[in-house]
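Following this line, the structures themselves.
A short reminder: the numbers here are calculations on the coordinates, not readings from a lab. Keep in mind that this is a model prediction, so the values were computed, not measured. Cβ atoms are built from the backbone, for glycine too; each structure is taken alone.
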Structure 1
Amino acid sequence: MERDPILGFNERVKLVASFYNALGLGLIIGGIFRPAAAGYDVPIKSMALWVFGGLAFHAFGVYILRYVKKGVK
């Protein structure tokens with residue numbers, strides 16, 4: 001039985017999208033919850049940079065999912 005190349009490609013695309021989504025989530029958590037849990041004040045500019053960076057990685061992960069191929073059998 002042969003492998004379906006479309007299924008393999010789709011799994012790789014989903015894996016890359018999941019990586020960028022997890023990276024974005026980590027940046028958001030690092031920017032908001034870590035300073036709050038440590039109990040010290042962080043400049044709002046710094047927090048915004050971490051959060052917007054995380055949102056950018058998340059958006060990139062969603063964008064990558066557009067490349068999932070739909071095979072018709």
Structure 2
Amino acid sequence: MREKENNLLEEISKLIHDEWVEWAQQIEHEVADDRKARWQTVYCDYEDLSEEMKEKDRVYGRKVLSMLKDRGIL
């Protein structure tokens with residue numbers, strides 16, 4: 001992956017994580033305590049996530065990049 005594309009992937013992945021944190025915090029009162037406890041461990045900045053957790057956001061980031069490429073935007 002080119003450096004520019006990799007940087008874009010990281011930006012998209014950060015946005016995905018930030019949006020997930022906001023959503024999860026809004027609904028955490030509706031989920032089981034064990035799930036809430038797991039979620040709370042990743043209520044942090046994207047940069048502070050483990051590589052394993054970052055990769056989960058990158059999976060969706062790659063889907064966004066693929067969609068943009070398919071539409072000729074990238």
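At a glance:
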{"item": "Which of 1, 2 leads on mean count of other Cβ atoms within 10 Å over residues 19-26, largest value", "result": "1"}
{"item": "Per Kirkwood radius over Cα pairs in Å, the highest-valued of structures 1, 2", "result": "1"}
{"item": "Ranking 1, 2 by distance in nm of label points 7 Å out along Cα→Cβ at positions 35 and 51, the structure that comes out highest", "result": "2"}
{"item": "At a computed -24000 (helix-only ellipticity at 222 nm (-39500 (n - 2.57) for each DSSP H run of 4 or more, over all residues; to 500)), which of 1, 2", "result": "2"}
{"item": "Mean count of other Cβ atoms within 10 Å over residues 11-18 derived as 13.9 - corresponding label from 1, 2", "result": "1"}
